[in-house]
Structure formats: C-alpha cells, structure tokens
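Enquirer: Please find the structures below.
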Structure 1
Amino acid sequence: MTTQTLEQIHAALDAGLLVPYLGPGVLALAGADCPLPVGPDPLVAKLTAKASVPHKIRKNLSAAAQFIENFKHRKTISAVMTEAFKPHVEPTTLHNWIASWPKLPLVVHSWYDDLPQQALAVRENWGFIQGVSQAEHLATWVRYFDKTGAKIDKEAELAAAEGWATVLYQPWGSVAPEGNFLVSDSDFVEVLTEIDIQTPIPEKVQSLRSDRSFLFLGCRFMTQLERIFAWQIMKRSSEKHWAVLPETPTKNEVKFLERYNVERIDMPLADFVATMASQKEAALA
C-alpha cells in the first residue's frame, strides 16, 4: 500500500466519507478454529451435509440451497443456516477498529454472521437494515431493527433510520436477530429482478452512499452475484474505491476493479488492519 493510498483512505475516513463493505473473508481474522463458515464453500458443505443434493450443484451455494428448499422445505434451509451461524464468536480486530471510527454513517456487511452488530454495540446511535427472503416475507425487501435488535414497525422505519448516526446494511440478511437469509436461487432472483432500478436497496442506504468511497474488506468478486451486489450497492457513489485483495484476482475480478475504479490493495487483511490502526494511533499521539 503506497503512502498516497494510505493518505487517501485516511482522508475519506476522517471526513466520514468511507463506507466499509465487509465480506465473508473477514471471518478469517477470527482464527483457524473459527466455527463459522468463512465463505460459500464451507457453508455449502454444511448445507449438503444435512440433505442429499445432486453432485453437479453440491458446490454451488445458491443452487444447493434452492434444491433443498424445493425438495425439503424453506424451514429446512433456515434451520441449517441458523445452526451454521449460531456459534458465538467475538468481533475481530477489524470489526472493533471499524466500530471505533468517529464518523461512520454506513457499514455494508455481505455475509450472515452477527459480528458487526456485536462490535457496533459500543456506539450510542445506530440501527440496522436487513434483506429478507420473499419466500418468508412476501412483498417485503428489508426489515429495520434498532440497536437492541428490536424490529421497528413498518410505519416508523424511515423516521427511525433518519435519526441514526450509523446504519448497518446487511443485504443478504443475518443470523441475528431473526434469522433472515437470502441464500437460494429464488431469493436472489427476486432481488436481481428489481435491483437495477434499486427497489430492494433502502432509501437511506441510497442516500448515505452518495459521494462516498467504498472500502472492500474480505470480499471477492469472482461470481456474477458478488459483482452485481457490490456494483448496485455502490452505484451513484464516489468515483474512487479500494479493495484489500491479497489473492491473485481472476480475469473477471480484474475487469470489475478496473471498470468501477476500485484500487486493489495487495496485502493480507490482518496487515492492512494493523497498518491502519497504527496510523490512527500515530495521528492521535
């Protein structure tokens, strides 16, 4: 990471113009013995261990989930997902570092664990918005919750969100507090049908992303689903973004980064967090 990149990220952070976008790779910082699925592969392995799935889709998370939903029941998927993300894991240094930012208008968390909620508990004025499955909540795209995890009545959602200093947006849902999960093909098809016109994305999120830069942490962009969600969520934001991506990017990832002006930071996520944290301490000294 160059000095210029470090300065740009800190400038955006200090101004409240930086939006962290967390993916499943963040859980790797919880250690090798983390009991939570740290990506689609270990998660689909848990799903297929509970139900027989055709070999050709056994490694495809959304397709395997759809097969189980079709031939078992939606409740089976919800139960397996809840069980997979039920173990308690403390927030990582990255989660706590983000939660310590003085200005934190928006956090995007694109996985199913509850570590961001735990980390943000140190803040006074915040709430979260989760994507929900149309299979379980017909004609409803999202649900709003206050910082205690209490669901906000639909009539009061927008007013509540307007008062929050920090919004946590979980487009794929989360294990907490209700076990809302977008995971099957049909879940995503419903959203993707409308996402280009932004209908499933909360108005408050659309407002907060304006003129802000995104910092992708623990994210990959190998699948079309990952790329579509990332682009649609950061649409109409700043023209400059960053992604900590130590792995060798695929051709599709390179195209995505170049197309949307996402600068790749080629360093391990743990090293990035340590560098940023030490920079913060130096600034305060």
Structure 2
Amino acid sequence: MNHLTVSSLPAAIAQGLEAGTLAPYLGPGLLSLCEGAAPPAHPLALATALTAKVAVPGKIKNRLTAAAQFIENFKHRKTLVKAMNEIFALQAEPSALHRWLAALPAPLIVDTWYDDTLRSAVAAQRSDWIEAQGLAQSEHFGTWYGWYDSEGKSRPDPAMPRTLLYKPWGGHAPAGNYLISDSDFVEVLTEIDIQTPIPALVQERRAALGFVFLGCRFNDQLPRAFARQILKRSAGPHYAVLAEEPTRMEARFLAEQGITRIALPLEQVAAALCGSTPALA
C-alpha cells in the first residue's frame, strides 16, 4: 500500500483546524519558523547541546537517548534535568503559525518537543486550556502524566477545558518534566500499547478527531511509536506536511496509518494557514 501524496494544501485542512475537527500534532521542526534564537530543534542538535554540558563517551554522543541515559546513570538524574532545563530556558519567539494555532478552538493539541513556544503562545491569548505532560517513571513512579492549569499550577485531575495541550514527552515549563533517556522511553513503550500512559481525556477527544502533523519526521522509531498509539481509534482523516522525500520507514508508516502527505515546505503551509497567501486547493 502506498501513502497518498498531494502537492497542494487541501482546503479541508484549514477548515478542519478552524472547526476543531482536526487536531494539530506538532514536532520540533516547528521551531524552524521562529525568528531569532531558539532551542535545539532536532534530536541530533539536542544531543550536541546536552553533551556539550556533560561529557559522554564519543560512541554515543550523537545518540540522544543513549547520551541522556549515560548522564542519568553516571552523573545522576538531577544533572540530566538541570542540563535540559538550561538548554530549554532559551525562549523562542512564537511564529505566526504558533500564534494562529494557539487561537484555534482545538479540543486537543499534541506537542512532541520540550520547548515552551506553543505553550507561551496559548497562554498569551487564552485561559480556557489545560496541559498534560508525560512524566518519567524514575521521578514519578506509578504516575504517567501530570496536569497543569493555564497558570502552570499542578492540579490532581483535569477540568473540562476548551483545549487540552498534550506533551507526551514532557516539557521545560512549568516543572521540568522530560522523557529523554533510554529507560524513560522503555518504561512508557512497555505500557503504551494498552494506552496506560495516554490520559483518558486524550483518548476521549481523539475519537472524534483527525490529526495534522506539522514539523514532524518519522524516520526514528520513537516518534512513530508515539504517533501510532496517539492516533489509535481516532476518527481521521490524517495529514502530514513533509516536503522531503520520505525514507522507506516513513513511507511505510504513512501508508500504515492512512496519512496523506502534503509535499510542501512547512513555511509555505504556515503562510497559507495564517492567511498570508490566498490559494488553498
């Protein structure tokens, strides 16, 4: 089975996002739209930044989760979290697309990177949202996710917000929660097939939603594994903005999940969604 590729932006994407029937699913590539300084926007760039702070063996310095595991094992978890907090303390100025997405009536937004950019864009515009972040079992054994209100205060359970911002890998703000090391991901992936690490509210809301992947690549098993489980039992349709020719594993994943590839640069799609260009197919 081949994945479907289109070279124009279907009007249904903007319409679905604006109507709240399509949910944004964001990756680190969205940071490329931000002007000025920004934190690392790729696993390799993050590995470089992390190992510049804490030395690791050369054979794993470019492997993010392995480098993080070494730091956790030999320098302590607190050292790893401190380094991640320092790296992601750099605040990117939200792009026009970040601000546009933040204003949507989206029941669910999935953000799979550690930066605060979208969070700050939503917080600047609204208070009718709540956040769920994945938690590392080494720090929160038996608790898979934490809830935070629009002011960043921890809360024991979710309200029924207009928008749920879900960060399955955690994030810098408000509490420095990170799924980053090999063991962090092994713990989650052991349970994710039965959906235990995914909040019930995410599961409920996705049942009526399709997803639009923006700034995501699927050329590594971790983003594929999480996307596969987050999409499980969702309504569809699904789209992924991916200008680059997919790798063999990416193409297989897109076909497996029924995701239509939008073969356009993210910058062009962002301009179209934000109204900077007139043409939607």
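Please treat every number below as a calculation from the coordinates, not as lab data. In this text the structure is predicted, and so the values were computed from the model without any measurement. Cβ atoms are built from the backbone, for glycine too; each structure is taken alone.
Enquirer: Can you rank 1, 2 by distance in nm of label points 7 Å out along Cα→Cβ at positions 79 and 135 and just name the one with the largest value?
Expert: Numbers: 1: 1.4; 2: 2.6.
Of structures 1, 2, the maximum of distance in nm of label points 7 Å out along Cα→Cβ at positions 79 and 135 occurs in 2.
Enquirer: Of the structures labelled 1, 2, which one yields 26 when relative contact order in percent (Cα under 8 Å, 6 or more apart) is computed from its coordinates? Please report the intermediate quantities before stating the final value.
Expert: Details: 1: 21; 2: 26.
Going through each structure in turn, the value belongs to 2.
Enquirer: A value of 17.9 was derived for mean count of other Cβ atoms within 10 Å over residues 207-214; which structure in 1, 2 was it taken from?
Expert: On the way: 1: 17.9; 2: 21.2.
Answer for the origin of the read-out: 1.
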